[in-house]
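Read-outs: derived from the displayed coordinates by stated rules, not from any lab. Everything quoted here is computed from the prediction, not taken from an experiment. Cβ atoms are built from the backbone, for glycine too; each structure is taken alone.
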Structure I
Amino acid sequence: MRQYVIDELREEEIARIRAFLDSACERSGLENLYWLNIPDDLLSPEQFAHRDCRPFAVGIEMGRREVTFELLVRSRARIRCTCIAFATPAQRDFVLAFADRVVSKSAIPV
């Protein structure tokens, strides 16, 4: 799996990240998993054409001392389809920019 992991987080940072994700993302049915929806203007041509597979999102998983941003763009409507793929460069940039916002909004002043 391709993913971006931020680890060695302190308990206070984890709590702030969780609060930020609660307000900015959709919670999945699993306790520590969130969905970050990919905007329509960033969908690949195949994803854009697959209207029945929308919305598309990447998973964000909270761990005990880390947060993991998956770089697999998933259909929220289907488990298997040819439109499910690793993030394009533009989608990857979107996810990494979001991860940067998460970290900057959740950082504990030193």
Structure II
Amino acid sequence: MSETPPVSNPSAGDLREKVIAALKTVYDPEIPVDIYELGLIYEITIYPVNNVHILMTLTSPSCPSAEVIPSEVKQRVEDIDEVNEVNVEITWDPPYSQDMMSEAAKLELGFL
């Protein structure tokens, strides 16, 4: 099961839950599971002025949705009233693997 990404500001728990809920509305068009459950979100950092930094990856560097998914993540999180600014950073380290999926995602995709 994938681990919950860390939060740098523990008092931001309510906002963090809203960010996670927003992330769960973003899907890779080729996979019927949201990006959070897929394990594509490595880190959610919420700063004291409600600026949000999201460190994420994609299923592969050649992902056809490489432009669309990060911009959709940014937009969905910006739509949260309390959020000030959003920065989405793509990383390839560590590389994505199916082990990063939640149990729910593995079940949905028939891996369990």
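Sorting I, II by distance in nm of label points 7 Å out along Cα→Cβ at positions 26 and 82 from high to low puts I first, with the largest value. For distance in nm of label points 7 Å out along Cα→Cβ at positions 58 and 90, the calculated result is 1.5, so let me know which of I, II that is. Working through the options, I get structure I.
Hey, Cα extents along the principal axes in Å derived from one of I, II reads 47, 27, 24; which structure? It traces back to I.
If helix-only ellipticity at 222 nm (-39500 (n - 2.57) for each DSSP H run of 4 or more, over all residues; to 500) is computed to be -10500, which of I, II is the source? The value was obtained from structure I. Which of I, II yields 5, 20, 26, 18, 14, 11, 5, 1 for P(r) over Cα pairs in 5 Å bins from 0, in percent, for residues 18-65 alone, as computed? Checking each candidate, the match is I.
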